[in-house]
Structure I
Amino acid sequence: MYIQRLKIENWKNFPKGEVKMSRRLFLIGPNASGKSNFLDIFRFLRDLCLVKGGGFQQAVESRDGVSAIRCLAARKYSDILLEVELRNENDETWLYRLRFNQDKQRVPLIKEELVEHNGVRLFTRPDPDDKADALRLTQTFLEQINANKRFRPIVHFFQSVNYQHLLPQVIRDPQGFSPSQIENDPYGRDFLQRVENTPAKFRDSRLSKILSALKVAAPQLKELKVTRDHLGVPHLVGLFEHWRPHAGKQSETQFSDGTLRLFGLLWSLFEGEGPLLMEEPELSLHSEVVRHLPSLIERVNRHRKTKRQFIVSTHSEEILADKSISAHEVLRLEPSQDGTLLKSPVDNPEEVAQLKAGLTVADVILPKSAPNNAKQLEFSF
């Protein structure tokens, strides 16, 4: 299953927008244009459905409330709208719509919620029971087991959303950033624990494939495994070819930022079934490695039993120079005085023609996201 269409109103940077989405989508835009906020739409939908620590109230509260979520450009009409259309491998479609706001006490309230399956409406809220008991509108049907039985496939899909922005310094010292255990931390506090907890058959297979890829970036690397120390803490251990007769061992504390980032990125491609949200995967990596990331993602996905959706934010010219990236796989975020606009090359005949003529997204679209006055940085000090 994948997201084929998204409609939003008053979500953070975005006053409104509607876009078609493919299984691979690259987000382009200047700094502070809202790329992370766009990815957060799907994290929010996941948080609605989480069994532990999830639900509508928690999802809103963890983002500092409705007022912090609502677009600053919102004026008379202040409701926040998220609408997603999903399609699975059997061409079944699902539609989920959520419109919400807050009351005078700033308690988040649902203004509208509905689900459709193959164009047939399964429910619409508020319903008569909601009107008789307004407290019901503090929870979505999505998060309620006794209410979501007829549309569990979309609940499971949202739960499967995976956001990864692994930070090498966090992987090396997770306790230094948080003494408490955090499950599925996108920054890597429990990353090695997740790797170690993977069933041995799958873990060893993935490590073998990842080792082959890592050898391209780090040719001295000969072996890769996960072990536990005397305290039971998992460690990533690499065996490197050395001038001495026996190779030298290194743990994650000694790995370079680039090696750890690439390992985390490759592991994320294999981990999970749902959409993978990737934030600037090019960080800390050599440009030649970065250049091959789009084809690597495509190759891994091609060999999966269940195809995933990848949504990638990037500033990288190397990534966007990949000629396999088509117009419908790109979304450009354009800041304006009234908020950020969503621009698809598909809606621009000139851009489509240039891409069909052999130019790349890096040639045609990336320059349009560059700050107009970037050269002034040279004279700022």
Structure II
Amino acid sequence: MRTPMRIMITGAGGFMGRNLCEVLREQHPEDRLDLIDLATPRQTREAAAVEADFVFHLAGVNRPRDPDEFMRGNGDFTLELTALLERGKRAPVVLASSIQAALDNPYGASKRAAEDAVAAYARRCETRAYLYRLPNVFGKWCRPNYNSVVATFCHNIARGLPITVNDPAAQVPLVYIDDVAAAFVRALEGAAIPDAEGRYAVKPEYRITVGDLAAMLGRFRDMRDRLECPDQSDPLTAKLYATYLSFLPPEDFARPTVTHADARGSFTELLHLGGHGQVSVNVSRPHITKGEHWHHTKHEKFVVLSGEGVIRFRRPGDATVISYRVSGEVPQVVDIPPGYTHNIENTGDTDMITLMWANECFDPARPDTIRLPVEAPKEEAK
């Protein structure tokens, strides 16, 4: 275990800063975090800089009223910071810059000035400078209707508010906040590797058009109403879906389910997983048997979470019955293969609750469900 460090984080109250601070507290709880922003008194900034063992410089200005504030908040503030660091332990610095540093505009010029200040400080003090030119960063806790198209679209679509798409074909380069935080922590741990120009990059970087982004987030909204989840085998889709959910209004976390109930108990559809099937919960009253059917292709998995019972199987035309005792005390996943008629009996004196997964959502036009008792009539078993 390494020696505890004092870590200075500028912009700690912003989107990247909040996420990074939480990761550092989780992964390096032994370290002390000094949280700084542009409004922090100079005396406090000086004390933190002089004592810092490592610095994450995330603070900056990107939406000022006066364009001159770009240079004051980015270039000049960074010059002041490096001068303070030089008086102390000459700590390594991670700088969160922007791909706009390559552009000829006031914001880009101010980010280049910040890069130059950190690089010059590192050369003078023979320390490490980790310069990250970040594209659009997305994820939880990002401020909507400010400078993030993902945050704005997520916030507005989740609330039924309009969004503006000026050019649907415009490409948006993206990196995910968890990947940014992981890259920054690797720098802290000395495991970051620069490119040929001495800069550092967050991987993976994604690209999506504005039109496709808006369409995908709109599908996420509609799928929640149908109790559906998107296919998340694509990493960008998975990360955008997580981000979208983080922008749900607090009063809109829940969705009603579809429950089919009778004297035997109930069956509730929980989630439709697209190409990955359906999840449901089944409640059986004491001494009730459900099922008594088989499938040509559909297959299922049952997990008894509470209560006790028995799951029985039989092949059509065969008298042999296969039985599995199941209990919420010792949960196990029981496969329900195609070609076996099956039932599930609650053998206890309390309700039995069973979580059920099927490989496909129920289609009343093609149910693939053939009624047949597990206990075979004599004429069938001959």
Structure III
Amino acid sequence: MKIRITACDIGVKQKSTDIINLEKGKRDYTLYFFKSTTLSKTRLGLHEASSGDCILIAPGFPHYIKSKGEQWTYDAISFKGSDASRLVNQIPIETNEVHSPLQSYFIDSLLEKIAKECRALDMHWERIIACTLDELLTKIVRFSKQDFVLSMPDHSQKLRELRMEVHETFHLPWTIKKMAEKLKLSSSRFASLYKQEFKTSPTEDLIKTRIEQAKKMLSTTKVSVKQVSVACGFESVHYFHRAFKKRIDITPKHYQNFKLSMKGSIPVEEKPFTLDGLSLDSDFSGTIEIIDGEIFLNGSDAFLSDFLGYKLSVLKDKPFLNFISQEDIEIAKEAVNSIVEGRNVIDVAVNLSGQTGSPLRVEFTAISKGNTLFWFMKKAFIED
């Protein structure tokens, strides 16, 4: 889609006497978002626009906007291109007419995204801008439609709008009190309605959204756990660590190490591993033998035998996956496949199935040195 942003002005402040007056208009489409009450020229004449309202002015149409007697603020974005008119007509959105979206939370974040792409000029930035502009205009139309308001029961519709807002702005410091205030409800009443509608509490719903975003960041980037914690809206890295481990059953750092090791990469802050260092840091260790795509742990000693409750002969004769609890079998299979393909795995947290049937949490590492594969295992610390 060929669309070019020609101007992107965020948070423009005007004096009470300032007037935008372009009698012949512009060659571009211009979308104004008003942060205070103004008077704006529309195709039907002068119209009062309130805070949260917006207007898309078509090329050639006069721009006339002024205050109602006090300082006023607005955001504006101008765009043109061979596909600009097609985009406007496809949505479709009425031009030269004031729109009053029932929800406007998405406007600031989408405008900031467009502004950021214009500054950075990263790969495919024009395509991202076109898609974001499409989303912005579409949501203005969607939230301005009266039939959208009437399509669901009152509380249900408002809760779904708020939930969408919270999920899209998960990095903000949301609390139940803040959410309830937006719907003009008490905290207890809001929490009750929310759980009734979505079968989960507002807090748990938000935490799960943040953790899903954190998992994406940890899986694809080498940023620190603290940076991920801040970016996802957690109040502290300690709270993030506890929340992540409670729900994913693995620490954020171990999750990141495992995911990046699958791609042949480890975080930049990690220090090189030495066999002596790993041996000192582990409770059990030995060498690995690969037979028919399975790995067997050699060197298992009496301490591991006591830990699991199996005889040494059983530990040596059966493949590693036979000792993995069922809930962790998939993550263990990924680790085994990586080892067989010649990649290191670092601190993979899994539950072993002991002789008594109770899960035993460990962190497993496999390192290749020359033609020999070494394995290390340490008992994992489990938080209450």
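Highest-scoring entry among I, II, III, by mean count of other Cβ atoms within 10 Å over residues 166-173, is I. Determine which structure produced the value 24.0 for mean projected area of the Cα convex hull in nm², calculated from the coordinates; the candidates are I, II, III. Structure I accounts for this read-out. In this comparison of I, II, III, the computed figure 2.8 for distance in nm of label points 7 Å out along Cα→Cβ at positions 70 and 334 is attributed to I. If we compute FRET efficiency 1/(1 + (r/R0)^6) of positions 238 and 358 (r between Cβ atoms, R0 = 30 Å, to 0.05) for structures I, II, III, which one ends up with the highest value? Max of FRET efficiency 1/(1 + (r/R0)^6) of positions 238 and 358 (r between Cβ atoms, R0 = 30 Å, to 0.05): II.
No lab work stands behind these numbers, since they all come straight from the coordinates. Model, not experiment: these values are computed from the prediction. Cβ atoms are built from the backbone, for glycine too; each structure is taken alone.
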